[in-house]
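So, here come the structures, one by one.
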Structure P
Amino acid sequence: MKIPAINESLSSENINFLQAFSQSCRRSIIEMTANAQSGHPGGSLSSIDYLSLIYTFILSQTGEKIIISNGHISPAVYSILGELGYADKNDVIKNFRKIGSIFEGHVTRLVPGIWYGTGPLGSGISAAAGFALAEKLKNSKQKIFATLGDGETQEGQVYEMMNFATHYKLNNLIAFIDYNQVQLTSSLEEIMNLDIKKLFEAAKWQVIEVDAHDFSKMWRALKQAHKVNNKPVMILGNSIMGKGVPSMEQDGLERKATWHGKAPSQEQIQQDLQVMTLTEEQLDLIKNFQTNAIKWHPQNPDFPENLSKININSGEPILYEASTLTDCRTAYGKALLDLARLNPNILALAADLEGSVMTKFVNEEFPDRHIECGIAEQNMLSVSGGLSLNGFIPFCSTFGAFMTSRAKDQARVNDINRTNVKMVATHCGLSVGEDGPTHQAIDDMGSFLGLFNTMVIEPADPNQTDRIIRYIASHYGNFYVRMGRHKFPIITKVDGQPFYDQSYVYEYGKCDLIRKGHDLTIAASGAMIYEALKATEILAKNQSNLSVEIIAVSSIKHFDETLINSIKKTKKVLTIEDHNTLSGLGGQLARHLTLENIQTNKFSMSGVEKYQLSGKVNELYHKVGIDAESIAEKISSFF
């Protein structure tokens with residue numbers, strides 16, 4: 001059988017093959033969901049004809065990528081991978097959704113041939129836009145394919161993606177919407193009656209409407225999509241939920257949600273399987289394709305170890321002298337610019353805040369590598385995930401309140417996918433001051449505590465910020481780096497020279513002994529380190545003979561021997577943070593000491609214990625008791 005080029009028509013032999021291939025996949029879909037007694041057969045069956053067409057006649061020939069944003073149609077995708085020989089078909093049917101199997105309920109990157117694992121609706125299509133942007137940045141002619149459910153278009157993130165794809169003229173993105181007009185609980189019309197075609201047209205996409213069960217018409221639609229040269233394409237596929245399975249199709253025709261997420265019983269499918277039996281001729285067509293026509297095979301997914309080295313040029317750190325008064329966000333922006341000068345795969349992404357988060361330096365010198373995402377943080381995080389799996393190192397920045405709350409779901413999906421996204425948030429804590437409680441991120445570190453593949457860091461000053469940014473660029477994994485807005489002095493040694501000098505080397509989770517002492521351990525993070533140092537100066541002026549050891553803690557997920565040995569020595573601990581203590585430094589250190597059975601005589605936490613209103617940073621710090629004067633008083637109360 002001759003595989004048609006995109007500008008050719010399907011032959012009768014092509015159509016016969018596709019009918020046989022999709023029929024065999026349909027059998028696998030109902031077998032695996034019946035065997036698992038869970039899953040989503042309805043949408044899998046309505047989308048299987050389109051998926052069969054592009055997987056066999058495009059993806060298996062070119063190796064072009066597809067992102068399944070409606071990840072619950074995993075039975076359709078796994079059935080195709082099994083039919084192509086990319087996966088063991090019997091293993092798929094037998095172990096779908098079973099413990100220990102890679103064939104999870106939603107598509108997962110553990111399976112060769114799946115490029116991005118999805119589940120929460122909306123995230124996958126944004127990741128697909130990231131994949132498409134990556135191909136354009138590499139001057140590749142390859143297309144990126146994506147699928148969505150029709151109900152999925154109700155997600156706000158989809159609208160963010162639509163605008164982003166249009167703005168960046170992602171004409172290499174071809175999305176397919178499985179328009180079966182049924183979602184989880186009822187028909188699309190009853191739940192949220194949207195005109196999907198007009199919405200995408202309003203976003204300036206090329207929309208092609210087609211019968212999703214007519215192979216010839218879908219191939220012509222793909223041919224038309226390949227000719228579009230200045231905008232993304234959406235193929236609106238009119239489909240029927242449960243198509244091709246006698247016991248399900250009628251409910252789909254009546255727009256009933258019966259089979260969206262309900263698995264058939266073994267008894268129910270027996271009659272269906274008999275009706276859907278393939279002929280010997282059909283089986284031969286599939287076998288011949290498997291043996292002779294497939295040109296591309298997927299490789300096993302690559303999951304580098306977190307913190308493993310990346311081959312980039314991290315450059316020479318910038319040294320901010322002790323007399324310098326600046327903020328960590330400026331140090332971030334300048335370090336990022338230096339990295340961008342040295343490495344063409346470094347990208348900066350911002351959400352209409354380049355002047356605040358300091359990605360403006362990259363934009364001024366490398367505008368093609370500064371990706372403005374607009375006020376769309378969710379899309380920005382997922383796009384970054386897609387970019388990171390295609391050879392780029394994306395640094396995406398916004399305010400901490402938006403990064404960790406509004407886009408937490410997207411960061412979580414990236415975490416599951418083991419991406420390589422560098423999230424750098426500014427304006428964290430009470431440091432943001434007058435903007436008030438909606439912008440004062442005091443729970444942001446806690447948002448990412450439960451993400452197993454995301455490292456969290458808070459630098460002590462601009463010098464350490466510079467070194468941390470270079471470190472995360474050169475080490476694999478998702479990182480969240482938080483910093484405030486305000487300027488404060490450089491942390492110095494006893495002799496007045498910068499503590500984080502040219503000889504300093506950062507490692508993830510490293511704690512730094514800033515001042516030696518033997519009566520009390522202060523564990524502080526971020527700008528609180530400077531406040532702690534000022535507190536000890538106040539005590540000295542008051543002729544106090546208390547000896548305080550100050551430890552700078554860079555991550556609340558990892559505490560090293562520098563801190564632990566200090567606590568074992570002094571037996572007294574005061575934690576200080578511009579964050580709430582419930583899910584920040586105080587709470588995490590207390591947990592660590594308990595689990596390690598390390599005893600203290602006194603343990604106290606200073607942080608933000610309730611929402612604050614507007615005010616200048618020094619006023620707010622004083623009000624909640626984390627300024628130098630309050631810290632000095634608290635130290636005295638220990639004794």
Structure Q
Amino acid sequence: MAVHLQDLGEQVKAAREQRGDSQDAVAKAASTNRSVVAHLEQGRRVPTPDVLTAVCEYLGIPPKFWKDFLDAEYQTQLAFEEALGELVGRPVSLRYHDEPTADVAKAEVLNLSRIDRTEDQAYDAFNSVLVYYDVEPCSSEFFARYLGPDALRSPADFNKQVRKYQAEVIRLFSTFEDAYRTLNQAEDLRAMLAPLQSKDDEAFRSRSNWDGIETIADERLPDLGYISAQKARQESDERRLLAAFLVEVADALDKEKGTGLSRFTEKRKRKMASLLRKFNSSLPHDFLSPLFSKDTDALRREAVRLAPKEESDLTRMADTQETAQRNLARYLAADHLDVYVATSMRSDADFVSVNAFCRALFEHSDVRPLKLRYFNPTQSWIEDRVAKGLVEALMLRRSAMTLYMAQKTDTFGKDSEASVALGQGKPVIVYVPRLFAPDANVDTESLGLLSRVDLQTQISKEGTEEDREADETMDQQALLSRLLTIRLSKASDATLAQATVAHWADFDLYGEASRIPEESERSNYRSWLDKVVKGEAPSAVPTDVRPHLVGILVAVAVNFEKRAHLFREQHPLALQVILSTGVLNGILVVRSIDSCARLVRALVRNELESEIVIDHDNYRLIEKSTRSTMRVISRHTLIANSFTTFYTRRLL
């Protein structure tokens with residue numbers, strides 16, 4: 001009686017465990033990788049003849065248990081069974097048939113590729129073979145769409161068609177077993193697969209222009225991060241008191257560097273610390289903290305920010321907030337809501353960054369003709385926290401996709417919004433800023449994808465004599481930092497100034513001033529940054545500012561590369577179950593406005609290009625342009641079985 005693949009797998013596993021070897025050790029002895037040994041032990045896939053021979057001889061398995069697997073016809077049968085198992089979402093075998101029946105089944109499998117047939121004949125022959133494997137017959141619609149006579153010419157052709165099938169159905173089903181069963185029971189297969197069809201975007205292009213949102217200029221956006229103008233008037237006395245105290249502390253520290261703060265009583269410091277918290281101060285630590293920063297320039301800037309506004313400022317604030325409230329009304333009553341922008345805005349730079357992104361994206365030549373309706377949070381305002389949450393919930397419910405702005409750090413609220421959108425089955429695009437300075441040959445998106453060897457090669461070519469010696473203690477992140485430092489240090493002042501103008505808001509360069517240890521240099525850095533942001537700076541970068549600017553740009557850029565990798569590979573929200581189907585929905589990570597615009601257009605048209613990638617643990621559907629994981633089906637047998645039993649069948 002023939003030995004079946006599952007029997008051989010059990011033999012290999014038992015022999016390996018008896019020797020006390022790991023799968024890695026066996027793989028090394030056979031000059032292969034661990035997954036090959038694992039698949040063999042699981043009875044899922046037979047290795048190539050030379051690898052199988054090496055494994056079995058190393059483990060001392062008698063030839064009678066594995067010699068048959070070197071037979072070409074038996075290999076054809078096993079390859080067919082492997083592809084069929086992939087199609088139906090579970091292992092299949094002739095293991096439990098008697099020998100005469102198994103011989104007949106094997107002959108029928110071999111005949112599938114030996115005899116030319118019409119489509120109807122191929123369909124009948126294929127379904128006849130399925131009986132031997134206890135597989136539900138496929139429908140004629142299913143066979144015509146996914147297989148056809150050409151799929152039966154060889155196991156390789158069959159497997160090729162199965163992979164195309166998997167790349168489609170992984171978008172709609174949580175397991176391949178559920179996909180096969182449901183699609184073959186469908187009364188109208190075309191209707192069930194309609195969500196996969198590309199869409200005509202004429203319905204978007206023919207909309208009326210959406211121009212009712214009143215644009216709020218960047219310089220007025222900070223008014224929306226403030227309390228209401230009315231409340232600001234009520235708090236003016238306390239704000240005046242706090243601002244004066246901050247200036248007084250700064251003056252004292254300038255006069256007495258080490259002991260200036262000690263002249264103030266604990267009671268007064270406690271009161272001022274309470275006011276700092278009340279007015280959401282940007283100072284990381286208050287006067288009672290041992291980590292309180294004696295940065296007098298920062299204290300004076302904070303005093304200006306927190307000081308009571310002049311009546312003209314309050315009037316302007318009220319006007320800006322009223323404009324934003326009118327915009328909110330238009331968002332709430334919009335005829336469509338296509339895109340929701342999820343972000344957290346804690347500083348003035350955040351407002352500018354988000355608004356610049358929205359403006360550039362929705363005016364992009366790939367997106368603008370679609371006349372998309374989008375919720376830009378920098379153009380909307382409402383004071384009540386509960387009302388704000390309700391607005392965001394409604395926008396998430398109505399919108400077709402969500403754009404998640406990845407900043408240096410993220411918040412629970414923004415992460416929750418992304419999770420809710422994924423759970424509804426909607427696409428979520430995560431935009432992670434990059435450092436882009438073409439005149440300095442810097443594009444961290446592409447440099448961040450280089451291998452360790454490639455990074456070291458570039459460093460050796462461009463760096464110092466010391467850089468030419470490989471340092472094995474430096475990880476990939478450290479090597480990227482070094483390469484960026486080399487290139488930016490050689491960049492002209494004009495190039496650095498241009499990079500600063502382009503990235504100050506996304507990188508929150510004001511917030512990074514705390515990296516500079518010397519107070520005078522910190523102050524010079526902020527002063528130069530003030531001029532750059534306002535367009536008043538000459539191209540020259542002050543000598544004491546340049547190294548700090550380079551260091552800050554590199555540090556933030558490398559952190560964003562780390563975050564991009566996190567979102568693609570490890571973030572706990574990167575994959576969320578669609579509640580209605582059990583399908584795992586993944587985020588799409590973009591690094592530039594251009595790539596984001598192309599992705600938005602492809603989503604509107606339902607024309608994303610993807611491919612199926614299979615590893616030891618999962619089937620992953622990868623979006624080609626961003627290499628992001630869109631969908632996942634687990635290869636863990638019990639997980640797949642549990643989803644089929646408790647999720648998909650419970651929904652029927």
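Coordinate-derived values only; no laboratory data. Please read these numbers as outputs of a predicted model, since none were measured by experiment. Cβ atoms are built from the backbone, for glycine too; each structure is taken alone.
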Kindly point out which one of P, Q the value 6.8 was derived from, the read-out being distance in nm of label points 7 Å out along Cα→Cβ at positions 115 and 363.
Q
Give the label, chosen from P, Q, of the structure having the highest value of volume of the Cα convex hull per residue in Å³.
Q
Candidates P, Q; Rg/Rh (Cα atoms, Kirkwood Rh), for residues 195-234 alone computed = 1.35; producing structure is Q
Out of P, Q, which one gives -16000 for helix-only ellipticity at 222 nm (-39500 (n - 2.57) for each DSSP H run of 4 or more, over all residues; to 500) as computed from the coordinates?
Q
The value 2.8 for distance in nm of label points 7 Å out along Cα→Cβ at positions 403 and 603, derived from one of P, Q, belongs to structure P
Looking at distance in nm of label points 7 Å out along Cα→Cβ at positions 467 and 491, point out which structure of P, Q has the largest value.
Q
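Of the structures P, Q, report the one carrying the highest value of distance in nm of label points 7 Å out along Cα→Cβ at positions 11 and 395.
Details: P: 5.5; Q: 6.5.
For this comparison of distance in nm of label points 7 Å out along Cα→Cβ at positions 11 and 395, the top structure is Q.
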Match the computed value 21.1 of mean count of other Cβ atoms within 10 Å over residues 107-114 to one of the structures P, Q, and report its label.
P
Work out which structure the value 1.27 belongs to, where Cα Rg over 2.2 N^0.38 Å, for residues 427-498 alone was derived from one of P, Q.
P
P, Q: which one has semi-axes √(5λ) of the Cα gyration tensor in Å, for residues 67-410 alone, as calculated, at 41, 23, 19?
P
